[in-house]
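Okay, got some structures for you below.
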Structure I
Amino acid sequence: MNEANPFKTADALRPKSKFRPLAVNQVEVGGFFGPHVDVIATTTAKLLFDRCIEARMLEQVDPDVPNPGIVIPFDHGNTVTTQMFWDSDFGKSIETAAYALYRRRDAELEARVDAVIDAYGRLQAEDGYLNSWYQRIQPGQRWTNLRDRHELYNAGHLIEGAIAYYHATGKRKFLDIMCRYADCIDRTFGRGDGRKRGYPGHPELELALVKLGRVTGEQPYLDLAKYFIDERGQAPLYFEVEAEARGETPDDFHFGTLEYCQAHKPVRAQREVVGHAVRAAYLYAGMADVATEFSDDSLDPALEALWAHLTEKNLYATGGFGPSKANEGLTFDYDLPNQTAYAETCAAVALVFWSSRMLGREPDARFADVMERALYNGALSGISRDGTRFFYDNPLESYGAHHRWRWHRCPCCPPNISRLVASIGTYFYGVAEDELALHLYCENTAEIDMAGARVALRQETQYPRDGQITVTLTPETPVEFTLSLRVPGWAKGFAVSVNGETLAASPEKGYLRIRRQWSAGDTVKLDLAMEAEMLYANPKVAPDQGRTAILRGPLVYCVEETDNNAPLNAYVVKDGASIRVADIDDLPETVGLAIEAIAESQPDDALYVTTPPRRAPVTLKAIPYYLWDNRAPGEMLVWLRREA
């Protein structure tokens, strides 16, 4: 690729009927997510750099300082150390900082990012290769273990960081560095010409390459993403060939089967979500991106089957998935324990990515509803209110010993949830040639090119406090296009009007599609009926038998000991019990719930008695799940005991 060529615009790449997200610099976020973004901008972005440097990551990157050597011991039978993944942590931290800088200019933070970028520039090899582990700690071993050592995964996160930094600051140095590395990867992998037939052990690079293709206008980056998708799982299995070249056998693989990294069969033949949860969702997100970019319908049967398998048999009510700590992933259908749920924060973040990319070809509320559920619950729980502590795993029940980490030996989750929250505006909309889809509701302003005209859009709402949304459009000149508004699956009813005139519209795949010529000042109002309701699990989910969870709009609720006397499993909620909105004094930003319940108790502390427990009416206070463990420590419970 000719690096001297100026970048083409994203619009030049955009085929008709393909829905693309907005860039972070096209949306100004307020409302519910505004304060969360502000916390990232003022606190978390700096903290991530502090903790990365404290962990000695910059020492590994910068060739001008002494080599730190192996700081974190090898694990998995001397196969890997999480130190190999440090480039990915820096990449995500740079991406977070980029979004933070767009939100709130900070010369000190920008200088720190520039210093890290300069170090990567000094480290980069003449041929474009860039990986701090293989250049500083284990030189001479590049491309020898794609399965385990995250080499291409690291590249993906660095590329995404470079794109974000370019969008937020206009600076191209890091983007140019990563384009040279992407070119190096492109020369190394592919079919024919002596190239390696490999692909990422941990998918992620596929997503980055699609973003890179869109921002640069360079088709080879998109082609490389498609190659990685198409080649995965093809015979002979590359990871087995690679292992033999290292003097190992496939049986030496710590996780036993290539299902762990979704490389056991070609992607178009895969029908069940298996293995490591984050790897799985990143792969499926990449498949959806490729399906969109190349109008590749051959990926649809696999994507639809995988989606159904996850959402119908393996998804927590909170939008988390992957119940097992052993493989950080899937086990068997309906295995959804609560207290021991792994449900890694990164998995919920990855599900947001996958869901959003499933919307690439048309608005469909099946995908947007899951994106919203995962975002507000399984992902957002991963970061504390003050932006300083993080959950790696997200159980749905706790006896008081589970708390957020300051950092983690494998610190993938802190920058991952941070970059998602800081870039949340990019998930609100999908933009095609003549259709604008509103996937998520939150107060914001946006500048959008629609059907050849610039359109200013303002969304006013207190969502998810209530379901009232007002959208005001101000095109530069009158322009005709379709405005599509999602009606969430949880909404029991809705009303929609344009300029005060009620429309008798019916959702199509969960979206109200309004086509008209829009003029400056046109206003659309959508009112979604938002009521608290009870959720019941399939009886095959054994831990949830005889239990109910409480939902209101996109939010899953839980009860905490700080609001209710322990033990929380002593409470029983009757079907149809009264649930009303209630204030939570020390959480003024949220909508709490008051639930009429029954408290069971025994007259003494005997372990067993022959008389039934006493019962008394009580009112439980419930808070949104994402807010738990932000106050006094204690028990937490999502699935409450119930009776008919």
Structure II
Amino acid sequence: MSLPTLYEYYAPHVIASGLIAKKDGFYLNNKEITLHSGAMHYFRVPPGYWRDRLRKMRAAGLNAVETYVPWNLHEPQRDVFDFGDADNDFSGFLNIVKYIQLAREEDLFVIVRPGPYICAEWDFGGLPSWLLNEKDLKLRTSDPKYMKRVTDYFNQLLPLLTPLQFTKGGPIIAFQIENEYGSIMEDGTIPDLEYLKALKDLFVKNNLVELFFTSDTPSLHGSAGSLPGILQTANFKQEPEREFMLLKELQPDKPLMVMEYWTGWFDHWLEEYHNTEPPQVYCDVLERILKFPSSVNFYMFHGGTNFGFMNGANVFTDYQPDVTSYDYDAPLSEAGDYTEKYYKTIEILARYQKVKTRLPELPAETQKVAYPTMKVVAYLTYRDILNQISADAKVTLPDVVSMENLPINNGSGQSYGYVIYKKRVPLRKESSLKISGHIHDTAMVLVDGILKTKPLKSLDDISGFGYWSTENPELILKSESAGEHDLDIIVENWGRVNFGVLSDFDQRKGLRDGPVLLDDKALSNWEICALEINKKWVNSLSGWKQGNALEEKGPTFSKVILCITKAQDTFIDLTGWSKGIVFINGFNLGRYCHLGPPQTLYLPAPLLKIGENEIIIFEHFKPNSSLSFLDHPVLGPVKASAL
């Protein structure tokens, strides 16, 4: 007799109850269950691969999948919502209902963490940037202005999830209230519990009835981010016994669960090494979690990719933007391949899962290919780019402002990309340009279309002009002739901070701290251009010049045509390029930087098409004349101790 599926076992006929947390363990429909769940974010994986990744998770022995929900993608402009039915860059990734239904088809239960704040190493922790242009709005608090926006969003999102709940015949068994709220504490600040209560009330008003929970690290935050009567879960990477003992003290009448067992870690640009966790260390902690005993959610089980401009950043010490790859050294790689951790996980879970259910066979891995190296066939100069910025993305203002405060996009400002501050100025043969405060985050200065700032060649350059770390930076502009010249300052948003105390969340980008001074005189009356570089705009670019951009002395676009007869996963090798972003058929694959640690970008087969594929590279400094491909990623060097 064959084993039952999860749904045959836990929901064979009548569903009497959902997931319940009792002192002796979790029960689903009155049957004991140990949760072995894994994180996979639908917005980080091409929809064409959702089923493949979910099936691989189930084949490992998992009985649930966990996902965050990114507010910034689902409400890209104020009061404009997208759940997969719009024409935005990420619309194809945003059908959360379909994703959850696929999880049900693949015999998995679902844990949903709807935010509104999600962290996730995602831009601004998933919060929409237009919140930053609402005066006096206090993020992640019970402030009425903020809660009005959260309420409007949740009233769109939560009704989509209501019919997908387990007790209504769907797969969702639990919902998280906010995310790691204890971590906002600063200088003894007590978290705003009225905020958590208001979020819970929104859940209830929208007919969410499954188990509610919060998650924090007990040894760091205790129960500061929780509510009375709500299940507390733990987030950690090591020392499970310490965290569990503290959690048991906080809620002695509840079962234990790790909502985030960090299976690896993420990388920042400019770091020396790619972060890894040795399989033996990973397995040891997992065994101790399960033996204690506790349920577990692997964060991440499959990391995926920070496509587009969606990478977050940290301020653990200084500002540190996250890389495009979210491989995370997880059991399933960024490209969905099996790792040593994956096979070890199968062995370990099999020993601890009390209820045996039917598992699928391991799906085959997707094929990877190194397509032939292709030459750059056309390019656009900086002036060509400027001429194609639409009129509604240009404004004239007395002073420089952050991109979020630009009066564009129906009052939502600019969320991502680059903002260009332009002005005709009188230059001496040697003039001093000074920017008040800090640049957020990088700046290129051009005079008459020629780059005057130093290209990013080494880590030492980050401490010079053009980067976030220098206060009141000053640049000497040398000109062959004094007189009127075109001054352009291109400022890049390299990713908003996604984690920290509340003061870390003032993440307005661009030139926001005060005036720009030329020879000690404040400049005014700027033309400001929003270079958002979205899919529609990239696909509309025209006026391409034949050849390559090697002789240009400013930022450029380069075009490569990849002709294929079969779409397969590949990795774009950015060796020989400097810093920028790459588009495939108009879709933003993400950022690259030669200072790494990663040197490749993952290009999944679902983003390719048979025939001609247009690859466009926006390069800040040093373009190449060709583009190469690999059949494997180069994520950066690994510390010897982690080998």
- Query: Comparing distance in nm of label points 7 Å out along Cα→Cβ at positions 223 and 583 across structures I, II, which is largest?
  - Reply: I
- In terms of distance in nm of label points 7 Å out along Cα→Cβ at positions 63 and 623, which of structures I, II is highest? II
- Query: Thinking of I, II, which structure, once helix-only ellipticity at 222 nm (-39500 (n - 2.57) for each DSSP H run of 4 or more, over all residues; to 500) is computed, gives back -9500?
  - Reply: I
- The value 3.1 for distance in nm of label points 7 Å out along Cα→Cβ at positions 47 and 631 was derived from one model only; which of I, II is it? II
- Can you say which of I, II returns 0.00 when FRET efficiency 1/(1 + (r/R0)^6) of positions 135 and 471 (r between Cβ atoms, R0 = 25 Å, to 0.05) is computed? I
- Message: On FRET efficiency 1/(1 + (r/R0)^6) of positions 447 and 543 (r between Cβ atoms, R0 = 30 Å, to 0.05), which of the structures labelled I, II is highest?
- Response: II
- One of I, II was used to calculate Rg/Rh (Cα atoms, Kirkwood Rh), for residues 319-382 alone, yielding 1.02; that structure is I
- Query: From I, II, which structure was Rg and Dmax of the Cα atoms in Å, for residues 55-374 alone = 19.5, 63 calculated on?
  - Reply: II
- Item | Origin of the derived value 162 (volume of the Cα convex hull per residue in Å³; candidates I, II) | I
- Message: Computing distance in nm of label points 7 Å out along Cα→Cβ at positions 567 and 599 for each of I, II, which one ends up highest?
- Response: II
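Coordinate-derived values only; no laboratory data. The structure displayed is predicted, hence computed values, not measured ones. Cβ atoms are built from the backbone, for glycine too; each structure is taken alone.
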